[in-house]
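Only the coordinates and a few stated rules stand behind these numbers; no lab work does. Predicted model only: the values in this text are computed from it and were never measured. Cβ atoms are built from the backbone, for glycine too; each structure is taken alone.
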Structure 1
Amino acid sequence: MASIIDGKKISQQIKDELKEEVARYREKGVSICLAVIQVGNDPASAVYVGNKKKACAYVGIESLAYELPEETTQEELLALVKELNEKKEVNGILVQLPLPEHIDENVVIRTISPEKDVDGFHPQSVGALSIGQRGFVSCTPAGVIQLLKRSGIQIDGKECVIIGRSNIVGKPLAMLLLRENGTVTVCHSHTADLKAVARRADILVVAIGRAKMVDADYVKEGAVVIDVGMDRDENGKLCGDVDYASVEPKASAITPVPGGVGPMTVAMLMNNCVETARRENALSADRTI
């Protein structure tokens, strides 16, 4: 039976560590502020934004909320982002995705200052990661690495297979696993004999966006399975990309959905916000991540 990798517990540990770090900054007169922009009334986005606000309040980070109507033009949104780029009191800027169809997400992401790109989506942040330089790392992949490390799972020398090549998860996670000396294979819809490739994995990460697609046939006995998916099954119940009931008996460790990778994304966003202060102040020796 697999050990359960508890994302709620590990994310809480990280937030507690960050709370202490933020308190030390506050004692020195340093405040940290995250600006969150939401365009429209997408229910899922509203939940995500609410979770981010709660996390900010817990850690001690100030949050500024900009809730804009659906009909907000791209020019108006870009003007707000540019205004926040110039505000010294704002450390991080997050534009909640997805945006309405009439707004080009890529243009918006490129407009955010790389120094305030706490989502880690700016091309400069992605480029820095790819060549091993300092920059913000997208929160979900960073959260996966912390789940593995804090669960005592060795990455160095292990065969790591990622199913999914998105810019937000698959590609940056491949870079992070390489940085930890994993041997990495990235699979996608054109991969020949996907099951055979997946069965090579000591660490299998699934981020494909298809409910319960990966069953026991994809998994080597004793593999660590990380499920990044957030889907709904045929009954409308929240589930992942992994068929948990099928895979759990075969894995050595597995993340549940919910309660696995999801909470880590918000925790790592908080870490990136604190990172903005680390870069400007002399408390870098206190960092925990």
Structure 2
Amino acid sequence: MATIAIDTEEHSRRSRAFRLSPSAISYLQATPLIAILGFFFLLPIAMIAVVSFWDYDFAGLYPDFLTMNYTDTLGSWVTWKTYLNTLKFTAIVWALTLVIGFWAAYFLAFHIRKTSTQMILFLVCTVPFMTSNIIRMISWIPVLGRNGLVNSTLIEMGIIPQPIEWLLYSDFAVVLAMVHLYTLFMVTPIFNTLMRIDRSLFEAARDAGASGWQVLWNVVIPLAKPGMAIGTIFVVTLVMADFSTVQVMSGGQSASVALMMKNQMSLLQYPAAAANAVVLLAVVLLMVAAILRVVDIRKEL
């Protein structure tokens, strides 16, 4: 019996010696996710950063360490003009999607009483997103074209004497298509945030004498800021990386950074495109960091 007791004590001591700490267990549990993110996210970014320093010509790529691609990118006024044009699209689309998305989410959250009706209407909003972005974008062409639905209707009603040319293949068409494509990415996080607001806060504000607009400005909007910030991150990153909408809806008359990179890749200028990608990534990360400095979104995550 004494021998069994000694063996049991020795086994218990060894088990305690090899027992992992809680932090080590947490790291082991996160290892599969870290491996997946590292292979499919960090490794490609690292490869793009490496290729951005390579040399190239019409015949191929040559591993090297040159800053030529960055100096050509940052030293060209065409690049700066393209970035400004991309930021212009981003600012306009963000403002429009924020206004439309907030009021759509506000209506669903506070003016629709039944949860089932809320979900049905929200799913109705997502129906267009079950089709390809390209299809939804191209669907604007017969609407905005010179002989499209809008111009034909306005001419038949006698409002305009001739078709409006700037409805299609212009910056207006680009912004309109982007707002159509990305508004749901603003509606969803704002709606999720508004649904979490305690309705008793509204009653307390009204009991204190606040009007409807005061309740909106002092209660709803401050509590909806995390959802607005998340939606802003979605919309900003999507617009900054969009090239197909700019190419198709502007008719080749406008440009964006992503479209410039696409043209460089079509010309086999991969290191130059990689340098542009690194600069674009840095700009987007700075914008996201600025948003996170203003609004704390951890409560939504």
- For 41, 20, 9 (semi-axes √(5λ) of the Cα gyration tensor in Å, for residues 160-271 alone, calculated) the corresponding structure among 1, 2: 2
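With mean count of other Cβ atoms within 10 Å over residues 56-63 as the yardstick, tell me which of 1, 2 scores highest. Write down the numbers at each step before the final one.
On the way: 1: 19.0; 2: 10.8.
When mean count of other Cβ atoms within 10 Å over residues 56-63 is calculated for 1, 2, structure 1 comes out on top.
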- Message: Of the structures labelled 1, 2, one was used to calculate Cα extents along the principal axes in Å, giving 52, 44, 35. Name it.
- Response: 1
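Tell me which structure, out of 1, 2, gives 25 once relative contact order in percent (Cα under 8 Å, 6 or more apart) is calculated.
The read-out comes from structure 2.
Looking at structures 1, 2, which one was P(r) over Cα pairs in 10 Å bins from 0, in percent, for residues 192-247 alone calculated from, given that it came out as 27, 55, 17, 1? Could you put the intermediate results ahead of the total?
On the way: 1: 27, 55, 17, 1; 2: 21, 35, 21, 15, 7, 1.
Traced to structure 1.
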- To which of 1, 2 does the computed value 4.8 (distance in nm of label points 7 Å out along Cα→Cβ at positions 32 and 176) belong? 2
- Which one of 1, 2 has helix-only ellipticity at 222 nm (-39500 (n - 2.57) for each DSSP H run of 4 or more, over all residues; to 500), as calculated from the coordinates, equal to -12500? 1
